[in-house]
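Please go over the structures that come below.
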Structure P
Amino acid sequence: MVKITKEAALEYHQNGRPGKIEVTPTKPHSTQTDLSLAYSPGVAYPCLEIQQNPDEVYKYTDKGNLVAVITNGTAVLGLGDIGAMSGKPVMEGKGLLFKIYGGVDVFDIEVNETDPDKFCEAVEKIAPTFGGINLEDIKAPECFAIEERLKRTLDIPVMHDDQHGTAIISAAGLKNALEVAGKKIDDVRLVVNGAGAAAISCTKLYMALGLKKENILMLDSKGVITSDREKLTPQKAFFATDRRDAKTLEEAMRGADVFVGLSKGNILSQDMIRSMNDNPIVFALANPVPEISYEDALSARPDVLMATGRSDYPNQINNVIGFPYIFRGALDVHAKAINEEMKLAAVHAIADLAKQTVPDIVNEVYHVNELTFGPKYFIPKPVDPRLITEVSMAVAKAAIDSGVARTAITDFEAYRNNLRQMLGQETKLTRHLHATAARHPQRVVFAEGAHPNMLKAAVQAKQEGICQPILLGNPDRLHRVANRLKLDLSDIKIIDMRADNEQKHRATYAKHLAEKRARQGFTFEEAYDKMYERNYFGMCMVENGDADAFITGLYTRYSNTIRVAKEVIGIRPEYEHFGTMHILNTKRGVYYIADTLINRHPDAGVLTDIAKLAASSVKFFNDKPNIAMVSYSNFGTDTTGSPQRVHEAVETMQREFPDLAIDGEMQVNFALNRKLRDEKYPFSRLKGKNVNTLVFPDLSSANSGYKLLQALSPETEVIGPIQMGLNKPIHFTDFECSVRDIVNITAVAVIDAYVEKIKNRK
């Protein structure tokens, strides 16, 4: 766990704008008309609509995406009763998590009231503002009464996250841990150390999963809660045991299968762990110091299945896995409550997610290569991008099925896509690419079949129906890698280009290549030797019709790959050069950048070809090219070097394509600022148009440009490099490509191959 100093924390909260959250307008507000629509007189119309039909408030306001995070400051973190105002930084932090993980807007509300009834009255009076209420950091037993009353009096979702958030995540973890341990929930003996709000709620949810009440021992600061103890709260009395053979934690742990700690650090000894049954399950959830350290638990019992509340150990019980998505699902159906059915749906969705193949982004964040379901991974990681779809959808469906939804979702696939788009996991562009590819799947050769990212991408692309993958490499090695990554290659074709049984293909491809390049000095013998190389063999498969597209680049230097592509595939006859493009999907829109990979120091002729290729490629993606050829000067202000080359290329393009929206040379800021460009250079062929395509004067500027934006704006989606100008669909990756990047390039390659087939039929 990262060590946080007081100084660093205070600086973080006060630096720049104080606090962690802000309110941002969602509608235009730059003109008088905008303001009149936003406020008076335009705002009167939705007011009257809501008066006639109160449910219209979800249509015309942010109520359906607005949650109140409310506290009275009586149990703030581990700090105790520090007061309502002192708890505000925590509530703002909760609001931040709601927004970044679930896209949920939050007002944090600190109520200076400790009397439960008066607190509830305050919340009830402001409830019309919100689509949901998240109670936070309220001490027990008052929190129970507060939540029960508000659930009864309000018709919006109410959840005390300290109780139910922890319960839902730990229940999902327990469900999976029991599966790993080979135990049944109705047989196991549970020890719960702690009897506060979280412990009570957790244990009740475990019972809803099948845990028997008679197999539970709950302890508070006085020891095991027994039925003969006086002055028990109703919550504790519910779990009071009739057993008298265990009074202390040490005695309770003997023969136990599961320990759940929601108490304080270092109260569980190694001897206590040793006294548990085989494959013991230990959830030491006290923060920041667990009831027993991860190291001590494993040292005492190597067979232990361990979870903590800490991020630096496996299986973190973290409420952020639950609450953003539970509220997301509840809000999206305008639910009247968060009921037990919705909680259980969240439990099962979270548990099931841990059994699926882990996305590469999760592995990257945690610096691992192979998170797979088992002792060290039975709870999804908080950064897993699938949580918003899987959990939110499960909760929304449960709300509909249990009758607490005001609005039904009829198309859950569309809902899934909307959720992905909401947090930038998927855009209309990528969804369109994948959907188009899935309608016309092609045979795609993956050159570096043993590379983990390429192997994962091939499997994922097949699962999504994008392509029929063909992997190049040694089958034994590929299967070893796949087994390590727990990937199924049973229906995927593997070709070892060096194997004896591929001699016929090597000879056929060599003969074709030697004939094609005879005047460049190629002999059959030389060509045959090259067939032992993955790029030559794979590209020849495409060239000879044994495959439709080819993906390479994770291992090979670009210079070598480019040379092979020219030799085997060749450049389309209408061009003298080829290039690559990257697509940048930004908040401002989609931009096409060229040439990002191939041509280092292009002259005017090369730039002209790049511009032609860029125009053609933009049309390929069903967009209309508005091209700015950029440089460090504007329209002839510098007449030497790259500006002059760009100037000449523009003249050629405008002469050959009089109807094409292309101009330059111009600086990037003029290219992207229509108002500035039109005022300064009204003669431009781009007047009144928004530029979507940038052709840079050299490889260095194009490559640096898109990578700079990618680094400074992580939310920008980058697709590419996309090949432009080769005779066949040969596409490149680089060593930095993630699995998602490769899948996106595969989708492009598939569409490219399909379009090529359509052209050839005509």
Structure Q
Amino acid sequence: MNKISKTPLPTERDLEALIEKYQADAAKLTDIDLSRRSVLNLSAATAGGLLLGFFTAGTPKAAQAATGDFKPNAYISISPNGRITILSKNPEVGQGVKTSLPMIIAEELDAAWSDVDVQQAYLSQTDFGAQFAGGSRSIPTNWMGHRQAGATARAMLVQAAAREWGVATAECTTSDSAVIHAASNRKLGYGKLAGAAARLPVPDVASVKLKDRSEFKLLGKYVTGVDNEKIVTGQPLFGIDTTLPGMLYAVYEKCPATGGRVASANLEQIKSMPGVKDAFVLDGNDNVNQLMPGVAIVAESTWAAFRAKSALQVEWDETDASKDSWTDLSAKAEELSAQPRGEKIIHTTDGIDDAFTGAAKTVKAFYSYPFISHANLEPQNCTAWRQGNKLEIWAPTQAPGNLGNFGAWPFLTNDLGFAEENVTLNMIRGGGGFGRRLANDSVCEAAAIAARVDAPIKLTWTRQDDMLHDFYRAGGFHALEGGLDADGKLVAFRNHFISVTTDGENGVSGGSMRETEFPASVLANAEISQTLMPIKTPCGPWRAPGSNVFAFAIQSFIHELAVAGGRDHLEFLMEIMGEPRWLDENNPGALHTGRAAGVIKLAAEKAGWGREMPAGRALGLAFYFSHSGHIAHVAEVSVEANNKIRVHKVTVAADVGPIVNRSGAENQIEGSVIDGLSTMMNLQLNIENGRIQETNFDQYTILRMPDAPEVEIHFIESDFPPTGLGEPALPPLAPAVANAVFAASGRRVRALPFMMNGFSA
């Protein structure tokens, strides 16, 4: 009997490593630019537009005419009528990159946004470098390349205008999609210059001047999402909206305990049901990230497929299936927490034991949090169409390219046997990702079903499928200990992290800690250790992997230490930060204590830290550094006599570098706060005998609109490179609320969700 694949599930560090690899590959690919002769020939043969292609990790490829059959990676296309088309290279899953990435180009191009049309780029990591949505990296990894592309196009248009007028380029300026010569009061729109610009050599990127941040006209402004109107009017944008001629509809049933195989199923009964075209068993390759064993049903409609699925009776062989139990894991973790340090030392200092021995007071606490689901609004889905030896796929995926275990390509080529050049994957907007759509199991399932069917098929998961077969945020436990001197200063810190492993060697995504994890990174005496417990339940990146739960445990415990030392929390936290400094000198991806202090002080100031509050109402503070973003929250919370918690307001201060789209940035922070509040209050998954017990929203209660708090947002903009915002604003929310709850009620919350502590929203 085959067992679950030993191929380890991808972790957040795996994703980071793969992204770095593809960025390096993209830089190398700039050596294969089109020859100048090809450019000239194309320019002569077309209708006078400018088409500029480039690699985001390198220099622009070529300037071409905008028409014809030739298809380079044209990020910027300017037609003679003045319309400017900009491609958005990365998948859109609600984070706003389809708007913000083109905005970066448009800013340096000095284009009027009203002249810009945005199109989703096709999938080609040969042309575009890495195409993915994960780790809040779309903006930081494309920031410089996109700026250079826009500035290069602008320089070529300025040169074309200067030649037309017989003046120096230095005498020309640009604004609102036009080149201006103020001395002679002349002006030419980009459309009229595009043809002439296309015949000019592409300047060396090093020679192209980028704007100073003070010169930005578009970046930092409120810009409506390019798809907003289509979304609110219900136009087909999402994977689940895909429709093809002659399309059939599919569902796929897998064992509710990971690793189970099909022993038998009532296939003949299912085939006889109205609207059902076929039903069959797929053995799979036993890789949970690709194709697990199951039963496929193909029908004439989604309703017919769902109806047949509800009548499906499968006897599962669970010999090698998961027997995981959250109850057992929790009990084991409690037992392990008695050990001062774990089996693996992640970070330690020579004087840690002496520091605890010499401490005037020590404080211990045990924190825990459960497994949870991504719960995307749009369930997993994929459309696939096999035509002979060719396969075309329409997928709302965060990892459409060949990103190792994150991608479907090894399965499509190795297991199904399609030549890579015969596979086309179309990137479709996804209705929420949060890390779930980094896995491509639904793509593999749809492709495997399509390989058996002579028609395009659309695979749609039910909500129950989504809950039962997620790549979950892992549950975890922290045995924490802090030592204080006689003045209440933190002199020793210990974190025994108890997590889970699926391969027996490495923590799952969100189940590993770095040696630089705050506050160990800023203390003279600190220790982080880890003990791993084996499971078979698949885990994966969940919005701000690791950080989203580490922040709850660590920042709540720091507040405990402040209280134990008789210290003001704000003062205590600032003291821990110490003098302003890089923890990794001049690395913008590292914690900077000065930037951290800046957001902490700003959030506290704007929230009115220290002001008098009525009984049962208080402020709670928390900070966290996540995905290169420095974020602080102050939550204003009341606790009623019946233990009902009301979060009235959350004040957020963020230092994430320059803001690209203020509307999108604020939406990301607001969404993070609401998601964080929803998650911390109610959400948990219980696992028994390898099975998730909560299978729909009646048991997994998402925050309702009346419970959403007011969110006040303040940015500290700087010239540091920008970070993403899809993740870093979520982690501080839970500890900020937990600290406020203690201040308001005297009750300490050490376990998520809050409802497990007797509270309700």
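We did not get these values from a lab; they are worked out from the coordinates using the rules stated. Keep in mind it's a predicted model, so treat the numbers as computed, not measured. Cβ atoms are built from the backbone, for glycine too; each structure is taken alone.
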Practice problem: Using distance in nm of label points 7 Å out along Cα→Cβ at positions 708 and 748, single out the structure from P, Q with the greatest value. | Solution: Q
Practice problem: Of the structures P, Q, report the one carrying the highest value of percent of Cα pairs over 22 Å apart, for residues 308-387 alone. | Solution: Q
Quiz item: Between structures P, Q, where is FRET efficiency 1/(1 + (r/R0)^6) of positions 132 and 588 (r between Cβ atoms, R0 = 35 Å, to 0.05) highest?
Solution: Q
Exercise. Looking at relative contact order in percent (Cα under 8 Å, 6 or more apart), point out which structure of P, Q has the largest value.
Key: Q
Exercise. Using the calculated result 1.13 for Cα Rg over 2.2 N^0.38 Å, pick out the matching structure from P, Q.
Key: P
Practice problem: Identify the structure, out of P, Q, from whose coordinates helix-only ellipticity at 222 nm (-39500 (n - 2.57) for each DSSP H run of 4 or more, over all residues; to 500) was calculated to give -13500. | Solution: P
Quiz item: Once Kirkwood radius over Cα pairs in Å, for residues 236-299 alone is calculated for every structure in P, Q, which label goes with the largest value?
Solution: Q
